[in-house]
Structure P
Amino acid sequence: MPSWDSAQYLRFASERTQPSIDLVARIALDAPKRVVDLGCGPGNSTAVVGRRWPNAQIAGVDNSAAMLAGARRDFPQWTWRESDLTAWAERAGQPDGETYDLIFSNAAFQWVPAHGALLPRLFEAVAPGGALAFQIPHSLEAPHQLCISDLAASAAWQRRFVRPPVSWHVEPPGFYYDALAPRAARIELWLTDYLHVLDGPEAIVEWHRGTGLRPFIDQLPDEAARAEFLRDYLATITPHYPRQADGRLLMPFRRMFCIAYCSP
């Protein structure tokens, strides 16, 4: 798993939090008692859940101690647990495991492989009448994402990685429907394209330094190599994002949303 820097991640806090706001607004649960936010990061998405259901018992789970340190500092009223999501799902899916009225996740499952096994296991931990609701980036074909993998596979960089960096684990929407339909009473799936207004291509680099670039730059041996990779990435993406009349640019970012409801 990549290393994480909560301050870097939250440089675009508003843009990163908006999808969780949109997801929470669509969840048709009146008053869930027990809620868990998987891959909670520094707690910005958990805070959205807390505002919607202030009386719920809320826990956040993440495998990054650095991210959880920020969450505990800013939101001491909730429970924070350090755990790998796959391990958490295995425990939660046991017959004697805990159940939750809402299992929520905002932009975390893309870091976890084998979604065909993960999601049914998570759904087993949804209480009757509850829901599994998640959002994941669905922008692997966008230039800002393609340029990362293409650069890493180029002749100039391929030999400098000990092993091929793992990018996001993302499947077509139909995959998620098929994984959950045999178990869910009802499923909602949708895609949203967000158009992020950024000051320039340098901002795209800073955006991905907090997420998509982490598995790549973490493998490089020193700061000089990491800075060189970021410079090459900037040069690669710049032609794909022309500036608008006011000098800023638009970075389209597609995300997929899913809500699967359990029978009462």
Structure Q
Amino acid sequence: MKEKTVKRVLMTLGAGLLTFFTLLPFIWMLLVSLSSRPDFLFSGTAQFSINNYINVLNNSSLHFLDYVKNSFIISSITAIVVTCLSSCAAYAVSRMRFPGRIIIPLFVLTMSMFPPISIVGYLYRFFSDTGMLNTPIALILPYIALTVPLSLWINMSYFSQIPLELDKAGLIDGAGRITILRKIILPLALPGIFSSFLLVFIACFNEFLFALMLTIDYNAQTLPVGIALFEGLHGEIPWGDLMAASAIASIPLVVLSLIFQKYIIQGLTAGAIKG
């Protein structure tokens, strides 16, 4: 009994320390965003207000709301397209028997292993020559290519858990593959599909490299790039504005993760446990 108690205490302390270590940067971000000066711990004066948040939202020169709009539009469109493509591909690979079906996901996975920085120069040249540089499409197309492997493998794992007898029963009743996918498989695989949608959305929302290299101004730039450019706009590092903008940008992702964490975990662990 004593050993169990010690183990429980140690596990509780470990979990508490890990939680504190994880939340400390977020807590510090909130404190700096609410403070009039970032060195409030050493200055001896701590004046907290929401002036930094008001400045970020109301200062038209920062274009913060434009960055928010661009991020949501680009991430949403990418997530929808990737979810549709990967769902159809996952159904075909996991439930239909045809030559070379195992090679397809392996090929997609192999292509995803190339470092993005190795192709961003070619993408810049391509979009510049086609006149699509600094447009949402210049980010949507690369994001689709980057996130399809993740969504495909998540959906494949979830689809493989659904009995093949359902497909056979649908075919016997005269239903086509599209009908079976739409009316039978997709409703059953909805948690996995939804989790892949969320993960793709979050990945696109946080992406920085392509958004920095393939966009020029606030008409197409996303939140990570917009926040990083706050320094250039002011000539110095406005820590209060930076932390306030970062806190606002974190809210949608934190809320999505907390509300839908059940579906995300189900999608990521699908196929890991049998029986």
Structure R
Amino acid sequence: MVINLKKIKLYGPVTEESGVIIVFTKIHEQLGFKKLVPYSSRGFDIDKIDYKGESVTVEFEYFSSNFIHHGHPQKMTDGNKYVVICWTDDCDLKEKIRKDYNKELEEVICLEKYVEIVSETESKKSNTDIKYMILSYNPYNADNRSFYEWTNSNLYRFKARFKGGIPSGSKVLIKQGDYIVGGFDVVRYVYIDNLSNEQLELYKTLTDYPITLFDDDIEYLKKNFTKGHIFYDNFFLIDKVKIKFSEIFPEKKMHLDGRLYITKEEYERIIK
């Protein structure tokens, strides 16, 4: 069910359950929850809350499938009404609960429908931490693929851990060999340290080919998990003019982590 209400603006993506709760507190009345009540200390997140005149039990999740992964269907009792509030319904949860557990959910509410993530341009205007940099690209660490092959992707995985991260909106140029071959704008940098087997399977589903151009099986990922991730957009190639790094920056060298900060003026001079 989608309610016709004005979307709220968020200056950054929702990536976990805490973000779902933040959004809920902003629009709970429009959704049909007239009064907020405190979290439960155990069991479901909210034991009892009024939802459109009915007393319901609420569970917050980022993915609706987490309701199953966390063992909540087994805790559902006859006579109670349950509402799952999530960011996205990734498994048709209501039907799955009915089919696999012979139980009924009152409602599954997906909050992504009521949120507007602030546009990149608008976000950058308020971001004073934008960085300009050059990153080294080694095909050996990218499944022996040339940088050119990533044109239609939006996520690149790599081994290095960048201290301090890479701020969203940063402008990146890519150096392959001695040439600047293209670049992109950073949407988000994420370093994922450890994943359980269950989380790894979900990770594979979300980041599999063609999103990353990788198609590794679970056993390979367990042994060779690549922890650094850059989500990007505005990908571009520099393929008509050969731009040599050594000629533009004869006195500069890339850092050991494969990164070199440059100024905004230097960046703009290269792309022009």
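No lab work stands behind these numbers, since they all come straight from the coordinates. Bear in mind that the values here come from a model prediction, so they are computed numbers and not experimental data. Cβ atoms are built from the backbone, for glycine too; each structure is taken alone.
Ranked by relative contact order in percent (Cα under 8 Å, 6 or more apart), structures P, Q, R are topped by Q, which has the highest value.
For which of the structures P, Q, R does the calculation of distance in nm of label points 7 Å out along Cα→Cβ at positions 140 and 164 return 1.2? Intermediate results must be reported in sequence, preceding the final value.
On the way: P: 1.2; Q: 3.7; R: 2.8.
Value 1.2 for distance in nm of label points 7 Å out along Cα→Cβ at positions 140 and 164 corresponds to P out of P, Q, R.
For FRET efficiency 1/(1 + (r/R0)^6) of positions 28 and 188 (r between Cβ atoms, R0 = 30 Å, to 0.05), find whichever of P, Q, R sits highest and give me its label.
P
One of P, Q, R was used to compute helix-only ellipticity at 222 nm (-39500 (n - 2.57) for each DSSP H run of 4 or more, over all residues; to 500), and the result was -10500. Which label is that? Among P, Q, R, the structure yielding -10500 for helix-only ellipticity at 222 nm (-39500 (n - 2.57) for each DSSP H run of 4 or more, over all residues; to 500) is P.
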